[in-house]
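These are the structures, in structure tokens.
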Structure P
Amino acid sequence: MQISALLQSPCVQILLLVYSKGEVRHSELERLIRSRGTLSSNLNDLLEEGLLKRKVVASKPIQSNYSLTEKGKEVTRVLTDLKNALRPT
């Protein structure tokens with residue numbers, strides 16, 4: 001697998017979006033990753049790895065907000081540096 005393909009994976013796309021915004025709602029992630037199954041699977045993976053944290057807001061409708069853990073911020077900084085290093089000069 002090429003590194004550029006790895007950077008396009010759903011998990012990496014989620015991390016980069018959350019990193020750029022600080023906290024995102026589930027609906028924003030649905031716009032990024034169209035497949036519900038793919039989104040759900042990747043969110044669960046990132047939560048289990050300790051890279052994301054989820055906050056549920058008791059409203060109508062219920063909201064789920066996602067943000068990076070400290071570990072997630074470290075990993076995403078490295079991914080951002082890698083992405084920037086691969087840009088054509």
Structure Q
Amino acid sequence: MRVNDSMTLDLLPARRPARIVSIEWDQLLPEEAKRLRTLGIDEGARVTVAHRGIFAGRDPLALEIGRMTVALRRVHARAVTVQEDVKQAAERA
């Protein structure tokens with residue numbers, strides 16, 4: 001996969017900064033969508049997967065967004081499309 005390709009958030013490698021490019025809101029229950037928006041998970045937000053859980057399926061994901069770290073189930077992460085932030089990744093290196 002090339003660096004600039006889009007992928008769903010559940011496939012983003014840990015510690016790689018990315019920007020949310022779209023969210024399939026219709027794949028989420030209204031309460032779930034509201035929770036994600038309240039946490040700042042919306043188009044344009046910068047996110048990083050801090051680590052994955054230890055349970056079967058590596059659930060949940062620990063997601064860094066701004067100064068927060070939130071837990072996000074993989075099923076919800078699959079509704080979020082991200083693109084790696086090449087510039088931010090280079091700054092971290």
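Read the figures in this text as sums done on the coordinates, not as results from a lab. Keep in mind it's a predicted model, so treat the numbers as computed, not measured. Cβ atoms are built from the backbone, for glycine too; each structure is taken alone.
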Tell me which of P, Q gives -5000 when you compute helix-only ellipticity at 222 nm (-39500 (n - 2.57) for each DSSP H run of 4 or more, over all residues; to 500). Q
Could you tell me which structure in P, Q was used to calculate distance in nm of label points 7 Å out along Cα→Cβ at positions 36 and 68 as 3.0? P
Value 15.8, calculated as mean count of other Cβ atoms within 10 Å over residues 60-67, assigned to which of P, Q: Q
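Supply the structure label, taken from P, Q, corresponding to P(r) over Cα pairs in 10 Å bins from 0, in percent with the calculated value 16, 50, 27, 6, 1.
Structure P accounts for this read-out.
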Comparing distance in nm of label points 7 Å out along Cα→Cβ at positions 28 and 52 across P, Q, which structure shows the greatest value? Q
Consider the structures P, Q: one of them gives 1.2 for distance in nm of label points 7 Å out along Cα→Cβ at positions 20 and 44 as calculated from the coordinates. Say which. Q
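Looking at relative contact order in percent (Cα under 8 Å, 6 or more apart), point out which structure of P, Q has the largest value.
Q
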